[in-house]
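Some structures to go through are shown next.
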Structure 1
Amino acid sequence: MHSPTYILETQGLVREFSGFIAVDGVNLCVRRGYIHALIGPNGAGKTTVFNLLTKFLQPTRGTIVFDGKDITSDGPADVACKGMVRSFQISAVFPSLTALENLRIALQRKLGTSFHFWKRESTLDALNERALELLRTVDLHSFAAVPAGELPYGRKRALEIATTLAADPKLLLLDEPTQGMGHEDIDRVTELIKRVAADHTVLMVEHNMSVVARIADTISVLQRGRIIAEGSYAEVSTHPQVLEAYMGSEQAVLEGAHG
């Protein structure tokens, strides 16, 4: 029996690679309408968990239930169609197309013309209003006519988040959304995630502990493929196993963010 409170639940999730256990019995419950962060030292298994959830990898054992349906055997396209949409560490936009054109392409599946290459470009004009609305959501409306390749890095990541929102996700998975950013971009994208989370559930992998401290409602801490602690930032940042996992400079980051 799965609780309607949670949009995503995993039970006993395991992934082995030639005898190496990368994910080891992960039980994860993501509450609807919340921001849930998955953190842990390098090599803890965070990206592998994301790949299992979005079905780029199949689990060795365990179950995954999304929005009340067992998706353990589904493929990536099936999961995306059901409303679990993922952004990646590397920005995935079309650099030669404008921000507006990128959004129109992301919205094109609603017209059922994604592969109708012979149709006039004007058939996409019907998507302009929604595309501009999404650009406003991520503070990019003034960049609508700018080629994506010319956007600053932080703005590019905002455009990528907008393209994932074009799929009307029930759950948005963000993989290291602030990686490689300066302070100004980090602040902008952090506020963007908070804004997006007002209408969506967000599960994010993030290394920046100050970002996690500011916006995550629930945090799950992974170490060697296992969840060793879960709760609010105040709870996990003082957990003995978490402090042991984040030795040295990373522990200092934890303590600094907490302060």
Structure 2
Amino acid sequence: MDNSKAKNWNKRALSQGHTGWGNSSIYNYDQPSRIHSILKIIDSLPFPINGFSILDFGCGTGDFSSALAKLGAKVTGIDISDVVIGKAQQVYGNKDNITFEISSDSFFIKNPEMFDIVMSITVMQHLDDFELKKTLGQIYEVTSPGSYLLVLEMVRGAKNFDDNTSPIPRGHDDWLREFGNFGFELIKTSSYPQWAITILSNLARSVRPKQKSGAFGNLRAKPSTLRKIVTRVVLMTCFPLDRVLKKSTPLALAPYNIFLLRRPLGE
């Protein structure tokens, strides 16, 4: 992985305490919904994950890793940012069934363990085509036939305002093609309650790319007062759907999809 990317994610982690949404209001609103939805999918598997070995690829500060460890899984979280790994170790490192370490090629070379589930939350969308193929190849090597791949990624929309951490635009079919090239078969695609995120994404895309002003125009700049107000109004309006009723946004509208895949048993 490009060392400059690690520096960029470290910088982001130092400035906001994590590597998720840059807007703290959106992060605090959306993160619980994502965790709840991932646990719901895990719960839908035909067997309990107690004792399962899980790799959280791009674990960030370890929120998802901790949620799975609470279910009895043995979780290994890796991330290229040593800053978030340090935070994850500080908050969750005292648990016997969870470990964190800095991600590197040597991790995959030295690690003899075959994981039952590999999970990746909004990480692969930041990898270019070469990095993505390399990563999926590494993941394939640490899974065995019947192992699962659980991924949450952006499926529509252009690059965001942060050039150093911008998602690479890929659609639903693009993701399935990449996963399929490494033999992973799709079990199901699902959404999660992301009504507020959907509306905010559409608002951002409705502004012309070259526009330099306005509530959602120059997203590089410090958010305007109007943009902050609009964001909070959308979050408050959608709260009943997203956080109370937990009503998933339709796949046709949702900017993020969750892919549950499996390495075929017959390999």
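Throughout, read-outs are computed from the coordinates displayed, never taken from laboratory work. Nothing here was measured: the structure is a model prediction, and the numbers come from that model. Cβ atoms are built from the backbone, for glycine too; each structure is taken alone.
129 is what came out when volume of the Cα convex hull per residue in Å³ was calculated for one structure; which of 1, 2 is it? It traces back to 2. For the structures shown (1, 2), distance in nm of label points 7 Å out along Cα→Cβ at positions 125 and 149 is largest in 1. So distance in nm of label points 7 Å out along Cα→Cβ at positions 21 and 189, computed for just one structure, reads 3.3; which one of 1, 2 is that? Answer for the origin of the read-out: 1. Ranked by mean projected area of the Cα convex hull in nm², for residues 5-132 alone, structures 1, 2 are topped by 1, which has the highest value. Matching task: -9500 is the computed value of helix-only ellipticity at 222 nm (-39500 (n - 2.57) for each DSSP H run of 4 or more, over all residues; to 500). Pick the structure from 1, 2. Traced to structure 1. Tell me which structure, out of 1, 2, gives 3.2 once distance in nm of label points 7 Å out along Cα→Cβ at positions 45 and 205 is calculated. Derived from 2, not from the others.
When distance in nm of label points 7 Å out along Cα→Cβ at positions 77 and 141 is calculated for each of the structures 1, 2, the largest result comes from 1. Given a computed value of 25 for relative contact order in percent (Cα under 8 Å, 6 or more apart), which structure among 1, 2 does it belong to? Clearly, the read-out refers to 1.
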